[in-house]
Structure I
Amino acid sequence: MKHRSASVIRTLVMALGIALSGNAPASAQNADARQSLFDGRTLQGWEGDAGWFRVQDECIVGGHLDREIPHNFFLSSKDEYGDFELTLEFQLKGDRTNAGVQIRSRRIPDHHEMIGYQADLGQSYWGALYDESRRRRILAAPDAEQLSRVLQKDGWNSYRIRCEGRRVQLWINDLQTVDYYESDLDLEQRGLIAVQIHGGPAGEAWYRNIQLTSLER
């Protein structure tokens, strides 16, 4: 009986171990799904105009402080993404600098523009969701007073962008600025990610620590 009890215990322990290990792949998959989109040294994995985007101090920098920006410029990922959570840090330099992060977007053939959702930055558009080159309007925007309490206009801020199904959510410095559901079933919910420097006065948009976690199953 004593020997059999020990055997039963060993069997139970093994079964418990298998059950626990059965949960492990989910955590492992989550860890594997998280990836850095920017290595801090090169623009490998990105496409854009090298005259307007560069790597400096482990950041992607769009624009220049000594010249006007003739039109919008985009540095886009080579890969496409559908459901994901994107985190990054940003800082804008210049008096009237505008920029943004494109998600689920496409390049317009033979044109400098992109089409798709943009997590907006700058001026009166901080934390808003804009529809670039498509409906050309703000789809959702934060409460300006709430945002002013957390936004560092002259310093570094964090952006968290979550796209899942037809829902797009934005946070700046952990304050949710947008919770938007796309009602137009004809709009594609997959595409490129890009960082933008908006056409206009001299200015720079700095981006760093760009991380993506896939939510696709």
Structure II
Amino acid sequence: MPNLWDEILFGILPYVAAALFFGGAIYRGVVRPLEWSTRASGFFERPSMGIASLALHWGIIVLFVAHLFGWVGGLMGSMTMSQIFYWMGVVAGASVLYGVLAALIRRIMVPEMRAMSMAEDYILLTFLLVIVILALYQVLVGQLFGLALTVAPWLSSVFQLSPDVKLMSGLTLIIKAHITLSLLFIAYWPYTKMVHVLALPWRYFYRPYLTVRLYRRMVR
């Protein structure tokens, strides 16, 4: 049977996180649109972050797709889709872990990055680091498989405004922590530079092509 903490974390927190997410996005977009920015730092120590940045961003995208596979597979009871979710999650999770560690080390070690960094930068990276480590530990060390078959029905019940908390009561503490931190991360998301993810660059698909030429001069 679910206890009080299960009721709070899996019956109430999802709606609090959703309210903060959408409310924050609307507030940032309507009231403070000029702060809708990534505060890009690519010109600081760019070579050290090239591959790591790609690993981080593409890893997050693949993780999102993998969780969709897990959700649909869990609802259908499909072990094949659950396996796809499992292996996509392992590979993408390792990619995100590498990218987050590189970004965190860069912010600590590069003086220019330390000077321009804000508290939210370290909080975001710490969130991602802990969430990914918990997930990788559970699947690689704990050797748990088929979690989507339990979590997917609970998530669907949340969307139906009737959360079935008892589905989550039997999960391990690590998985509960992973899901709880993920919900807190979603709630915190729109109040940070991560809000830029919601501004999809639709013009990219129909804008004129850009031609970039590199000229090198031999100087004697």
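Summary of values
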{"read-out": "For 7.2 (mean projected area of the Cα convex hull in nm², for residues 88-207 alone, calculated) the corresponding structure among I, II", "value": "I"}
{"read-out": "Entry that produces -20000 once helix-only ellipticity at 222 nm (-39500 (n - 2.57) for each DSSP H run of 4 or more, over all residues; to 500) is calculated, selected from I, II", "value": "II"}
{"read-out": "Origin of the derived value 3.9 (distance in nm of label points 7 Å out along Cα→Cβ at positions 80 and 184; candidates I, II)", "value": "II"}
{"read-out": "Origin of the value 20.1, 79, where Rg and Dmax of the Cα atoms in Å was derived from one of I, II", "value": "II"}
{"read-out": "Which of I, II yields 17.4 [mean count of other Cβ atoms within 10 Å over residues 64-71, calculated]", "value": "II"}
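Rule-based calculations on the coordinates, nothing more; no lab input. None of the values given here were measured: they were computed from a predicted structure. Cβ atoms are built from the backbone, for glycine too; each structure is taken alone.
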